[in-house]
Structure P
Amino acid sequence: MRGVRSARRCLLFVVLCVVALAGYACATSGGGGEGGEYPGGAVRLVAPAEPGSGWDLTARTVADVLEKEKLIDHPLPVENRTGATGAVWLSQMVNDYKGEDDVIAVTSTPIMSNYLRGDSDYEYTDVTMIARFITEYYMVAVAADSEYQNLEDLLNAVKENPGAVPIGAAGDDRLPFALLVQEAGGNPEEINFVAYEGGGEQIAALLNGDIAAATAGVSEFRGQIEAGDLRGLAVLRDERMDPPLDDMPTAPEEGYDVTLDNWRGFYGPPEMPEEAVTYWEDTLQKMVQTEAWKKAAEKNQWETTYMKDEEMRAYLKKTYGEIRRAMEATGEAK
């Protein structure tokens, strides 16, 4: 009997060791990245805007691709937290989630412009920026039969009589045009901006003759340019767009050294654990290389421009300076 008891004790010891090792392995598995014990459960992905917005579309597309490509093995529910173009959620992230690892959020240029305008107490340096992965370039468009044949014609008209040249723009879309006018020697504070919610309203206004020109992201005007209803006077980037928009000149080509884009990326709370940051950097980098992401980006007319670490920080610093200069020019900076 003594031998049987000893054998049972040995067997029990082995079973306990196996269970302990299995538990350790489960605790240290981490989906697509190399995050050690991270994540230990669901991670919330916040879109700080209403359903159907650009941030919401970005968040849900990312979550969908990550799950379909099996790059994550944990839940990634998307939450909408509206308020002041992301400023309300940013404040909550800074004050309520410091050091946490189970929440990330979508962001873009408003995390800079809200602070510069005085609409937020916080900016991008107050949180943990993880990665930039989408770029939307700004452009200036006119109706196909517009009297303005090129960017110089339009900017000269604005300089000479700004009140007579209404320019359509939504929110921060005013900033790139303000930089162009400033570069041309005009006064950005005198621009006759007409506010619109988005590209659809601006297109209708252009075709109806209600405005002389409009500025927005390339994706908002691309369909009407390809259809021949609108003309693109310039894109605010260093290189031309890919076909079929490659016949549209860049602002620098036209003699105006102005480049500005609307980026989108992810951020986490202040002092987010390093293993969580590394996990999301690696996982998102894998995501943008998948065919599922490439198809989603093409469908949504996004240009994938993945950046992290020092490259991203240098880009954000440069972009922050450009936005501040534009807002100072228009008198919007606090």
Structure Q
Amino acid sequence: MYYAVGFLVAVLISGTLGFMYIEDYSLLDAFYMTVITVSTVGFGEIRELHPIGKLFTSVLIITTFGTFAYVVSTITRYLISGEYKIYLKDFQNLHELEKLDQHVIICGYGRNGRQAVKTLTAHKQPFVILESDSDLIQKIQEQEPGLLIIEGDATDDFVITKAGIDRAKALITTLPRDTDNLFVVLTAREINKSLTIISRASDDRSESKLRIAGANNVILPDKVGGSHMASLVTTPDLMEFLDHISMMGEDETTLVEIQFKNLPADFEHKSIVELERRYQTGARIIGFKTPENRIIVNPSPETELVPKSKLFVLGNIHQIVRLKEALHIDE
């Protein structure tokens, strides 16, 4: 497409300049002569050509024979085949990628990747998907046209850089092969030292290697799934209770985390009981994470809210909304 249009423009410019120089035509007359010559429509000359002008016209016809038809056919094929839609989609994706900041990069759109997309969408967390299967990408775009997808291999440095890894908040790699996940983790950690990296693993032996490479968390789906199924046998009522607690922002009862930076300035270094006393939303603080990453379940009301700490709050959707509004937390 670009070559065809570029070649046509070059021919029109050279032909116009040639007629202006050789035949002393005006710009408009020279352009008109070039067009009727290249398109071979058979119109007559504006005036009788000089011998050199006839020679130039002959060379122009020979060198550009079929150019006009080629350009027209190329543009027609480009429009009819729908290639322009792909170009516009790529252009739109590139524009959206440039605006992304503190987003999540998901490598692979398999079973785990789809679940990650579902959860991030429920939390209204911006994300971009890296997928190398073009047929799968086309299927995704047909079913969920709003998803931001980059076609390419996540192990390729160029692809992962294109996804804005330097500006990303987190990376989730769910590739089927542990070696590919290991390579992605190494590349991502080298580019962005502060990035939160969660990796899938198929083999228990890969977990330590992925952590050494820089993964913050390593998930073994088979191990997690087997443990959950066994728990449904040993403690079915407890698991049913936990299933009623949604961490996806969709169900009536929701569990959310609140970071220290989201607290009002006048409540920094205050206690949990002071926070609950001021904001009586009905939501309950059931967990606390210290700056040293230690989890405290059912923390003491006197626990101090310090920098780099987090609160885990349980409540129904209305209580959580009131709490977020009170703390001015965006969804």
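What follows draws every value from the coordinates through simple rules; no lab data is involved. No experiment lies behind these values; they were computed from the predicted model shown. Cβ atoms are built from the backbone, for glycine too; each structure is taken alone.
Odds and ends about this structure:
- Highest-scoring entry among P, Q, by mean count of other Cβ atoms within 10 Å over residues 91-98, is P.
- Structure from which 19.3, 60 was derived, Rg and Dmax of the Cα atoms in Å, for residues 43-242 alone, options P, Q: P
- Origin of the derived value -16000 (helix-only ellipticity at 222 nm (-39500 (n - 2.57) for each DSSP H run of 4 or more, over all residues; to 500); candidates P, Q): Q
- Label whose coordinates, when FRET efficiency 1/(1 + (r/R0)^6) of positions 67 and 131 (r between Cβ atoms, R0 = 25 Å, to 0.05) is calculated, return 0.05 (choices P, Q): Q
- Computed 1.24 for Cα Rg over 2.2 N^0.38 Å - originating structure among P, Q: P
- A value of 0.25 for FRET efficiency 1/(1 + (r/R0)^6) of positions 75 and 147 (r between Cβ atoms, R0 = 25 Å, to 0.05), calculated from one of P, Q, originates in structure Q.
- Label whose coordinates, when relative contact order in percent (Cα under 8 Å, 6 or more apart) is calculated, return 10 (choices P, Q): Q
- The maximum of distance in nm of label points 7 Å out along Cα→Cβ at positions 163 and 195 over structures P, Q, that is, the highest value, falls on P.
- Each of P, Q could give distance in nm of label points 7 Å out along Cα→Cβ at positions 259 and 291, but the derived value 1.6 comes from Q.
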